[in-house]
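Student: Down below are the structures I want you to see.
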Structure 1
Amino acid sequence: MKTVSFTISVFILISGCFYQKAKPTDLYPDLSKTIKNQEQWQIDSYKKRIPNFIENPIGFDKIVFLGNSITSGAGDWNIRFGLKDQIVNRGIGGDITGGVLARLNEILYYKPRAVFLLIGLNDIFNGDIPEIEDDISYVAKNIIKIASNINKHAPETKIFIQTILPVNKSQFESVRGFYPNHKMPVNDKINQINLKLYELNSENRYTIIDLNSIFLNKTEEMDKKFSTDGVHLNDSGYELWRNHIKQYLIELTQ
């Protein structure tokens with residue numbers, strides 16, 4: 001009887017430990033807490049998307065696409081690459097670098113095979129961060145911080161930092177009917193952030209993929225044929241993106 005009781009007790013203890021490991025309670029951000037520089041529409045988008053992540057966790061041995069609406073807008077990345085349940089979309093419309101930093105625990109826990117990161121445009125496009133001299137460094141350092149945090153806790157995860165895409169002011173104004181005011185042209189700021197990423201990655205700890213240049217037109221803006229509104233991508237834009245990084249996916253899924 002004692003042996004049976006001991007066996008049952010050990011089983012319950014082991015099962016409890018496994019459950020705690022498999023069902024951690026702190027993988028997702030506390031939605032009652034404010035994230036610096038989030039505007040209300042971004043907060044609303046964040047609060048709408050996070051519960052979906054909770055219901056559909058990443059799982060182990062996955063490839064994660066992490067970013068804002070440009071990443072989210074691709075839908076099921078598996079379909080785009082002809083894969084089955086290997087890629088998880090972790091894009092949130094309107095997200096900023098601070099928002100990604102606040103929701104990294106899920107990624108740190110599941111330690112994916114790879115992370116493809118594209119973030120930073122919303123930090124500067126709507127003027128969420130005051131236009132001070134250091135906002136370029138702020139965004140670039142946050143992007144590297146995201147990569148560093150992943151690398152620290154999931155050293156086997158391959159990290160791909162994708163450069164911020166250009167925008168097309170005239171197309172955005174034509175479609176949206178407005179354009180945010182900026183002291184410095186957004187594309188100039190994007191270029192400086194992208195250059196800063198290479199500088200901060202001088203030891204080549206992460207793979208930087210230049211997405212920006214493949215979307216440029218002759219005037220070095222987002223080519224209208226790839227965009228719905230000068231910022232977001234259409235199917236041709238996603239096809240261009242897919243083809244540009246396809247080799248990395250082939251290597252990861254062989």
Structure 2
Amino acid sequence: MTVPDFQKFIGEERLYYENDGTNLFAFSLGQAARYYSFISIILERYRLCGAEYEVETRTFAKLLQAAGSKELDAADLAMIEKSRRLSALVHLEVESFYLFTKIFLDQLARFIENHFGQVRRMSLDSHDNLGKRFFSYASERNLIYSSDLLDNARRLKETICDYRDYEIAHSKNPRMLHATTFGGASGPLIARTPGYPKATDKLQTQSESPIELMREVDAYVVLIFRLIAENRAKSKFRLSDASE
């Protein structure tokens with residue numbers, strides 16, 4: 001899987017444009033690149049606290065199994081408290097991943113609109129808008145693009161944007177309980193279950209692995225880079241004489 005290098009791409013691609021275009025291109029795509037760097041930091045923190053949480057939880061489970069029925073002592077209580085704190089850190093990093101990745105995807109959509117120009121009634125102000133309008137927008141701008149780009153955009157809307165919207169930012173159920181589950185090699189996850197469930201409640205939802213989701217994000221970014229490179233002549237920035 002190719003991991004996109006924003007700084008390398010921006011540094012090379014900006015040279016195709018002349019005058020202020022070289023800097024304006026870098027500034028515009030740099031908005032998204034900034035959030036991509038934040039996501040990379042979040043993923044590293046998630047890997048570290050997730051691995052520590054799994055070790056701590058499994059160690060404590062083995063100790064309880066070996067000890068059988070006994071009253072918890074101070075050391076046991078300390079381990080429980082450490083596990084609780086690590087669980088909170090896991091939840092923080094998982095939710096941070098969704099929140100910042102949604103911002104990143106929105107920034108990419110805005111970059112595309114800024115780079116190729118606005119089209120009336122086809123605003124790309126968010127990733128949601130891009131998924132709904134990109135086909136028409138690309139047709140209007142006569143852009144060449146892979147069909148995978150639109151498929152990936154819609155998939156990320158479902159897996160990242162919708163989870164961020166409905167399970168984090170706009171979750172309004174006051175009875176919601178949050179637990180930490182093991183996600184295998186991809187790290188621990190968040191399970192959300194309503195207390196005293198009603199007929200209208202979802203019985204349980206679960207986050208996806210940030211590590212797995214990041215692979216999909218990276219694949220999407222590679223397609224965005226290709227979109228930019230294959231449609232340079234259709235940018236609103238004038239190409240340098242050497243590029244024409």
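Student: Computing P(r) over Cα pairs in 10 Å bins from 0, in percent gives 7, 26, 27, 19, 12, 6, 3, 0 for which of 1, 2?
Tutor: Derived from 2, not from the others.
Student: Starting from the value 26: which structure in 1, 2 was relative contact order in percent (Cα under 8 Å, 6 or more apart) calculated from? Please report the intermediate quantities before stating the final value.
Tutor: Working: 1: 17; 2: 26.
Traced to structure 2.
Student: If distance in nm of label points 7 Å out along Cα→Cβ at positions 74 and 210 is computed to be 2.0, which of 1, 2 is the source?
Tutor: Structure 1 accounts for this read-out.
Student: Further question: Out of 1, 2, choose the structure whose coordinates give helix-only ellipticity at 222 nm (-39500 (n - 2.57) for each DSSP H run of 4 or more, over all residues; to 500) equal to -15000 when calculated.
Tutor: The correct label is 1.
Student: Continuing with the same structure: Tell me which structure, out of 1, 2, gives 43, 29, 25 once Cα extents along the principal axes in Å, for residues 42-169 alone is calculated.
Tutor: Source structure: 1.
Student: One of 1, 2 was used to compute distance in nm of label points 7 Å out along Cα→Cβ at positions 66 and 146, and the result was 0.7. Which label is that? Could you put the intermediate results ahead of the total?
Tutor: Details: 1: 0.7; 2: 5.0.
Corresponding structure: 1.
Student: For structures 1, 2, calculate Kirkwood radius over Cα pairs in Å, for residues 178-233 alone and state which one comes out highest.
Tutor: Ranking 1, 2 on Kirkwood radius over Cα pairs in Å, for residues 178-233 alone, first place is 2.
Student: Taking Kirkwood radius over Cα pairs in Å, for residues 138-225 alone as the quantity of interest, name the structure among 1, 2 where it is greatest.
Tutor: Of structures 1, 2, the maximum of Kirkwood radius over Cα pairs in Å, for residues 138-225 alone occurs in 2.
Student: A value of 4.4 was derived for distance in nm of label points 7 Å out along Cα→Cβ at positions 154 and 218; which structure in 1, 2 was it taken from?
Tutor: Answer for the origin of the read-out: 1.
No lab work stands behind these numbers, since they all come straight from the coordinates. Fair warning: this is a prediction, and the values are worked out from it, not measured in the lab. Cβ atoms are built from the backbone, for glycine too; each structure is taken alone.
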